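Take a look at the structures below.
We did not get these values from a lab; they are worked out from the coordinates using the rules stated. In this text the structure is predicted, and so the values were computed from the model without any measurement. Cβ atoms are built from the backbone, for glycine too; each structure is taken alone.
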Structure P
């Protein structure tokens, strides 16, 4: 089998991979939903969906720091990475063990491509087609729902000390656009550091994501001390930053979020 991954690397496989190590939480969940739980032999500590996997599968580290010897000992046929989640160094280390597939997701269309690619890669074409079709139907329905809603200006914070936001060429920015939310930091690249003093009253709402930094009510209070009057809301970061099959649940969350706003 020959296919090209999402960063343009050619993947050569003689047989369907039966021992999979996943270094990306959202991709681990997708593997499970494709019916591949028994083939997963290693995951990261952040692969929390479904929750029982963390207890039942070997943990090989995180997404930025891995235990390469643990991965070797698992004797995988393939290791699944992501351009944003994993470093080039990690990809290169993994390539010394076995075949590596690297995803690169900035849009919903990229996500559909990945689902179908996994279907081909792991001989789960029918299930992959079912998931991708349902996802596209959900997104179409959501676009009809959001069509007559007003556009809102937002800032989406992902980190504190330093304060960091989602900028352009990110999946989060794409999802904000899907929600008719104008990213006030959309002119900046990737995940820039910003100052709270830059927040202005014309921002309709400030989002504090649940991940990767676990923002809480105390952080809302901290911002309000410096910027009283700003509307600030805690949001579930998984629905803005996880791709794969997690997006099947996201559209209902976004509908409720818009109602709350």
Structure Q
């Protein structure tokens, strides 16, 4: 076990990076390096709020970067993702080598793989997933309400929809009558179960959880971690807009939400009928 302080987080993160580099998978390495500062931010927040030994459900565990990091910091982690990621050879190797508890779940609307569990988890990790949800989320969050212990919390990171880059891009596309939302290059160029169908602002996340239950108490912060290699003029302009926006908290590129649960307040959202 690595103890929880700034130095131990750095050591744990280095250990994950060594595992990633040793795998020699280009996508794995690229993803880790792009999100490294986000992983560090996540770990810093988690260790301030929860003691080692807490049980964490990492939904959307992907290449297991977050699951490994938190395991090395002394937490018990259940890593959940769809089979197409979990069954990758190098992911399976990591699961076995580091004795991770892996859960394959191909339908977030039901969470059938852990349907029998109640009041199970101290923390539920939901990082870079909220913007990908393309279905009505009420039943999913009702399952999360059931799975999370009273006074437990959900840890969320998601892109801030109100970056200067997004605002300028949307205005440009409107003025040129190109349309709104994600473009066709993004739709056809990425392998994903759901593109960035909806990115959120901080006020929307507050409204989102208030709609579900009065027991959800949301704290939101903004921060920066992204850097895009300026391969051409468009890339340089994107970094310029991100750099400008990150001078102001409201426009920073990433939202971090800690959603604590008081189960004395009942669930109130009702799923619409087909």
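Comparing P, Q, where is mean count of other Cβ atoms within 10 Å over residues 54-61 highest? Intermediate values should be presented prior to the final figure.
Numbers: P: 15.8; Q: 23.0.
Largest value of mean count of other Cβ atoms within 10 Å over residues 54-61: Q.
With mean count of other Cβ atoms within 10 Å over residues 94-101 as the yardstick, tell me which of P, Q scores highest.
Details: P: 18.9; Q: 14.2.
Of structures P, Q, the maximum of mean count of other Cβ atoms within 10 Å over residues 94-101 occurs in P.
Consider the structures P, Q: one of them gives 59, 39, 33 for Cα extents along the principal axes in Å as calculated from the coordinates. Say which. Don't jump to the answer; show the numbers that get you there.
Details: P: 59, 39, 33; Q: 52, 49, 33.
Clearly, the read-out refers to P.
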